[in-house]
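Nothing in this text is a laboratory measurement; each read-out follows from the coordinates by a stated rule. Bear in mind the structure is a predicted one, so any value in this text is a computation, not a measurement. Cβ atoms are built from the backbone, for glycine too; each structure is taken alone.
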Structure 1
Amino acid sequence: MAVQFEFYKNPVQGEEEETNYHPRVVNFQHVTTRRLAAEIHSATTFGKAEVEAMLMELSRCMGNHLREGQRVHLDGVGYFQITLQATEPIHSMAAHADKVKFKSVSFLADKDLKSELVGMHAQRSKYKPHSATLSQEEIDKKLAGYFSTHTVLTRSDMQSLCQFTHSMAARHIRRLKEEGSLQNIGIRTQPIYVPCPGHYGK
């Protein structure tokens, strides 16, 4: 099976006039722990439940070591290491530890894993994951029409309404919140948006 990709426009740099593009993987499928366990089970004598339990325990063990600031290496896979960020601008080397928090987990692939991928095949995606190009005025017009018949808006509603990708819809909702056009009446993990007073006919 070939890797599905699409071309995306590069950010314009300086006086560069010619438009350049870069390829990006577009795959809407996610491989779950259960699927990995089933594949390992079919290739070994381990039971599927055993493999799932081992993978979950691997995650727990890795988390314990990463929490201590240790670098974790899985042979044939790669290296995992935490990264940090400051909670506010730091102006002194004497800043307290409470100004630092977890940011993310970085991953560096082993050469064995990279060599497995060298001969992969790529083909242009049948899907078009690009967002529609709309001005802020066009977005506002669509939202005004939407809220004339709906009371609330979700991120998926925004995607469908404006033909946006997941990330583009989230980006515009964040902008509209910052501008005071939308407000979240749900919880942080399940946001539901309504117009702020004076916007979109409300």
Structure 2
Amino acid sequence: MKTRMFFLMALMGLQAITAQNIPPADWQIRTALLAVPEDFREGAAVLGYSRDGTLVTLKEGTNAYIALADDPSDDRFSAAAYHRELEPFMARGRELRAQGRDGKEIFDIREEEVKAGKLAMPDKATLCVFSGTVDESTGEITDGYVRYVFYVPFATGESTGLPTTPTPPGHAWLMDPGTHRAHIMITPPKNE
């Protein structure tokens, strides 16, 4: 009985700690929307984290954008926004990560599934990644920075005319050429 009581108390304590690390829904919504292009912010859906750490819909959307709130288990702040047609691809990645798969396994599984027609991948879609630093005293995000990703599955350097190696900030290049995850990267210069 003492062992069971100790286990229950420990579990309750762990849940309380976890719940305390999940930011309020309004903060998650506000900061996730920073990743969405301004023209689409008002109507974007927002996925974020419930008190128990489960990914949930915090805000229903009326347009094509889905914003993903910062992962509270990661020390670095990063929110993302993507076109709704990317959701099956993104959801599959989250599912595989939850199963403990590493990045290479996730890539290989999704590559196989896209090629087999089991996983929908749009012929073009946008992802915006917003990163920065959380000011602990105000909750505001400082040093905000957006990277742009344009998915063009199976595109190559030859088919796009883009280099396939990183370029100086502000220049476009094609990452993962020839694969399901081929995408044009645009990384603007950071304000320093």
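The value 4.2 for distance in nm of label points 7 Å out along Cα→Cβ at positions 48 and 176 was derived from one model only; which of 1, 2 is it? For distance in nm of label points 7 Å out along Cα→Cβ at positions 48 and 176, the value 4.2 is produced by structure 1.
Structures 1, 2 were shown, and mean projected area of the Cα convex hull in nm² at 18.7 was computed from 1.
Taking distance in nm of label points 7 Å out along Cα→Cβ at positions 56 and 88 from the coordinates of each of 1, 2, which one would give 2.8? Clearly, the read-out refers to 2.
Here distance in nm of label points 7 Å out along Cα→Cβ at positions 24 and 72 was calculated and came to 1.3; which of the structures 1, 2 was it taken from? Label of the originating structure: 2.
Here helix-only ellipticity at 222 nm (-39500 (n - 2.57) for each DSSP H run of 4 or more, over all residues; to 500) was derived from just one of the structures 1, 2, and that gives -9000; the source is 2. 1, 2: which one has Rg and Dmax of the Cα atoms in Å, for residues 40-103 alone, as calculated, at 17.9, 57? Value 17.9, 57 for Rg and Dmax of the Cα atoms in Å, for residues 40-103 alone corresponds to 1 out of 1, 2.
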